[in-house]
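What follows are several structures.
What follows draws every value from the coordinates through simple rules; no lab data is involved. Everything numeric in this text was worked out from a predicted model, so none of it was measured. Cβ atoms are built from the backbone, for glycine too; each structure is taken alone.
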Structure I
Amino acid sequence: MTTPASEHSTSRFSPSDYQNYDALGLAALVRAGDASPEELLHCAIQRAEEVNPAINAIITPLYDYARQQLQQTQPDGPFRGVPFLLKDLLAALEGTPMSSGSAALKGVISPADSELVRRFKQAGLVIFGKTNTPELGLMGVTEPKAFGACRNPWNTGHTPGGSSGGSAAAVAAGILPMASAGDGGGSIRIPAACCGLFGLKPSRGLVPTGPYASEYWDGAATEHVITRSVRDSAAMLDAVAGADGSTPYPVNIPGGYLQSLQQAPRKLRIGYTCRSFIGREVTADAEKAVSHSVDLLTRLGHDVEPVTLEFDGEALADSYLTMYFGQVAADLDFMAAQLSGRVSNLDTEDATKVLAYLGKTISAGDYVNARRRWNQFARSMHMFHQKYDLLLTPVLASEPVPIGYFDPSPAEAVAMKIINGLGLHKLLLKTGQVKKMALDNLEKLPFTQLANMTGQPAMSVPLYWTENGLPAGTQFIAPLGQDALLLQLAAQLEEIQPWFDRRPPL
């Protein structure tokens, strides 16, 4: 049972005060005795009850779980007493359901905490719920059929992005200042860009993935947080970075990310482009977002110039989608074995089953060749960084799309249901429709997958809002291991154009 905030005593610390602090600020209040963890939790729950019906960000309230946490001795970490939400994908919390956005997994209970969740707890965070995500984290929007669409607090008719859309919507709506997120193709940066927040995808191997996996999506995916302030992201990286015994990558953990913010970055040479990596159209909003960032960077004294990246866009899309399709096939095989059933009988979305079938058609040789192309892109970026410190691009090719934008047409939906029911997947494959749907999805999100393939750190910084009042973040990509450089630049941009107090009208 989850007891609402109204059944608990009111707080001397008001929800309006609560929203004026980032996570480190709230922890400082607890440390000074100016607020208690119980009061902060009360504020978070009260705000959630006010706004969640409109945005559908929290799908599993764990309010009583959080209150029980507070009855125990709390670790004296940097975020002691701060309310926190887990993305309902990868972030396993012992004794609680983790559906991964799928109706098929609604009854699955996590037997143990993931290593990252254990470190979240050691940092002092108080977990009080789980957030919405598309089925298996497969989309750049958050509209799972199992839980319903998550909506953008800036305009509830539009998407908050995905796959960490629930976490981003909750932070943007003022439920909390920071929430867990993951990124396998842009799933931290895209929601951050859609919701006017800061989102860092750390370098490959920096954040632990155990004990359930040694890596996710062949190293493309990693977890971290979406935040309102840069310093919260830096402090969280200090708290959780480091191998966990199963990490396959030897990563140097420099630490001191929060401390590094005390020093401005040196004068940087930054190359920028608005040209879609896959050759599709980019809107004026995306170009204006980058142009505005260029102006800010120039004012800060950095050297910024346009660049042309000599990427084979088709090869980039194909090599990413090969991994993507193959992973969906493997995930559904694992789910079927876990649930003692067959893939065809799983209660998953029709599009997910079609993607899995496409993954089954990929040969081992094709998969290996796709991964080899990832290495080629990594070498190309290494050469780029011999001249430029950072690459600047849009995060999105347009402003956040309306809810339902990526839904199949009624005819496509019927066709997929029939094909799944009759096993006629080869017919669908011959039409090329599945590949077209995947590329159409990438058309609006063409800039983020590169850093997942190369393992580089990348961030979305909220510096621009469209004429329609929707955020449009800009992306910066740094060399592998240069996470601190990104954070330093983000802090510099945050100082010259603060965004913390810019709130949606929700």
Structure II
Amino acid sequence: MRRPAACLGSSLSLALALALTLSLLTGCADLPPQDGRVASSALLDTAGTALGQAMAPLLAAHPGKSGVYALADGRDAFAARAVLANSAQSSLDVQSYIWHGDITGTLLFGALRAAADRGVRVRLLLDDNGTEGLDDTLALLDAHANFEVRLYNPFVRRGARILGFLTDFSRLNRRMHNKSFTVDGQATIVGGRNIGDEYFGAAGDLLFSDLDVLAIGPAVKAVSDDFDRYWNSASAYPVSSLVAAPDSASIAAVTRKLAAIEQTSAARAYRVTMRDSGFVAQMVGRSLPFEWATARLVSDNPAKTLRQAPDSSRLMPQLRDLVGAPAHSLDLVSSYFVPGEAGTAALSMLAKSGVAVRVLTNSLAATDVPAVHAGYAKSRKSLLAAGVKLYELRATWQADDRRRGGFVGSSSSSLHTKTFAVDNEHVFIGSFNFDPRSARLNTEMGFVIDSPLMARQLDARMSGGVAERAYEVRLGSDGELEWIERKEGVELRYRSEPGAGLWRRLQVRVLSGLPIDWLL
């Protein structure tokens, strides 16, 4: 996943020098005016849509509750979006941090465009940090009468984004990390997945193991209202104000490019996999086994991007108010885990008071952002000494059934899941990582679900599957770290970061000495 701080390293001082020089020479480019932007809101009168009629008897049987279904498998997560988009009759509101122009990204662009062709109103809100190379495609989509694209906290210099970071870092370092996919105001998908092959099991052996939740019922209205907040916020700019409208030649060229991707052998094979999916059959047959529970949305105020949001409107205080302090157990899964001094102290205090605290994050070999691992590595000894259990996902493992892996991975995987369970009662699923970037810089969102069943499922995965797919980190008798790998009943012990090469370990050692935790 692309993070603004992902490239920190030996070139940091050079980058800072360049930033100072360029800012003196060029200053910050001005954002376009917002005068012509038209506010809009979610379409609410959708009970008569096919989706609304299908949901009505389910909701009537569970008044006041939301139906939730965890999407742990990447292919199921893609299929859920595609099936919902193809069924849309009124509106599609889609929000994402990253959108790739690869197989799954192109197929979903096609599904959204087909919906617009049917008369569905499509609103697409993308964080501009994850749209590089897509200007022509987004302009093409935005030219459709029923399709509007807005870019969140955009880069003004479209072809030289590194210059934007170097000259306007304070603004561009704050990103919209939210992800939602809402159809006809009747169903929504919220979670950790961006749009790209590595999130949906379409990138060969590479998979970002992640977790979303499909929801129906009252939770959908909360997501629709939140989407409106971001869509109409001061940081959301119409793509037409940043990218030139396409002419006939560029429309033809982009159309050919998208069609070529859709017709590749890999894309055809992926569509066959979707067509034959048992999950798709369940969705089409309206037989998904929803868990009925209270699901409450927590979301940052978009004014956080402009540093204008009161602390009480941020996601963390909302989480504390809804969940409270753990009394018995806390199972935390975070792809980017940088607790810092305050987080380390809080987790240590919980563990010392008798709360069972377990954390799963990426190993150094599995992470896609070594700088984040450097921030996390500083806290390991203190957490372990306090009684916190730490697990680090292995970069590779062989699975006899990829779907059984759930959020803990597949071969050549990197953890991207953001979830936690408290006291086997409450579960959070969303975009929030346990790191300073999520807490202070980015906007985030997710559901707090009051479901003992889902909490117990996370507990079972932490107790069972994680042991086979992750290293357990411990303090050895000499006070130094050791990593325990379990293979077929045999324990293997490592005294240095397993699976990571010398250069990566050296890189983390250097980065851990730099004062960059606030960026991570």
Structure III
Amino acid sequence: MTVARHRAARALAGLVAFGVVLGVGELLAVLIGPASSPFYTVGATTVDRAPAWAREFAIDTFGTSDKPALFIGMSVILAVLAVGAGLLEQPGRPRGGLVVLALAAVGVYAALSRPGATTVAALPTVIGALAGAALLQYSIRLLARSDVRDGVPETPASGWPRRRFLTVVGSAAAVAVAAGATGRYLTDRLTRAVEDRARFLIPRPARPAASVPAGTEVTVPGATPFLTSPAEFYRIDTALRVPRLRTADWRLRIHGMVEREVTLTWDDLAAFEPVERILTLTCVSNEVGGDLAGNARWIGYRMSDLLARAGVRPDADMLLSTSVDGFTCGTPVDAVLDGRDALLAVAMNGEPLPFEHGYPARQVVPGLYGYVSATKWVVDWELTRFDRAEAYWTRRGWAEKAPVRTASRIDVPAAFGRLEPGPVIVAGTAWAQHRGIDRVEVRVDGGPWNDAVLAEEYSLDTWRQWTWRWDATPGTHVLEVRATDGEGRVQDEQRRPPVPDGATGWHSRTVTVG
């Protein structure tokens, strides 16, 4: 075996050893819980402990693909470390094994730092690391028996260790892949959440949503649909692995500053009146002109009705909701109890909530950004005060209370598009949930503002579409839009980033005519 091939073999041994760590860990996580998977726990802890600027960079750069980007980045880093471990390992001197164990220590810390974790959560990482370190040392011992010299032909005797090495490493790689795939498959099967969702019966709303009147949706090609499909609805959350929770296992504990602590089961929800509403949600990370907003038909139960079962004490001003994966969200109590359609939603656009959007239950509170209202996979409500508790994003520099800012967006024509001279229909969307949109204006090249034609308003809690007819002249032009909410406030012109309570500024698009 040549020196170059020997080094490549050592690198391969490191990669396979790391694969065994992850595969064995994934398989053992079936017995302990999905949150104990080494790869998941390290990724989740990375998200939780990352500085605010890093999280904002990820969302701004990758948008809804931030989690795949994190997984790819982690995989690249692990691959580099694995190659290094293979090159460092020596027979009887497990330097590469120490790299494996050092990373295992990171995994153990990550597993034990997850909400509600016990010491057994570290077992998949520990056992996987021991298996990987042992494989790495054994593989390197086999390689050490090979005659490693350039230009020396391989003999049957000197080639045996190499063939043995390839057999061991190949078998271990197959086991690692099989263990990881089996672990993921069994995790999904044992929770039986997929079957649970397939059998889910959407409650018939006692008060259906009003029908969408004609003229609510503009018919311009390329314009945003009035209702957003679940597949197109934005997803921004901290869950690296989407929780899979059955309705039979779901509980909602209501406690804290209440007259009596209550724990609701799924069957208990049948005692409450289901309602249906069309509501627009917006992410606070949405940049000016961004697409982190969506409008859907929700079926659920009024949060105020559920809270009445426990009796909210008058001095409570914060509803601290917790997801099954430990995420927390602080919502002003008055926003839940003031009569708006704040829902514990169980269905979206006529189907059970998709897992990615909170199955079996999530919050939807119109008028507030999602990070202070829209907890998915919610299992706990604590009534408390803002001067006593901090939610996940508040601890990371975001505002405690965040009503949705007035926003407007040009959807067509496309940015930097090329148009023919003559009549052009400019179309877009505007929103100011719980205040409504009264006016949208468009201007060209900083000139006078022109009133757009507003589509029919469905409700104060949904976005509103608009169109404007422009007689386009040859040249390069900048289109700008601004909106006025139902309280007469014009959208803020000054450009500000999303942190700490939502972006501001007028959206613009540059187009070329002719």
*Suppose you compute percent of Cα pairs over 37 Å apart for every structure in I, II, III: which one lands on 23?*
I
*In terms of mean count of other Cβ atoms within 10 Å over residues 56-63, which of structures I, II, III is highest?*
I
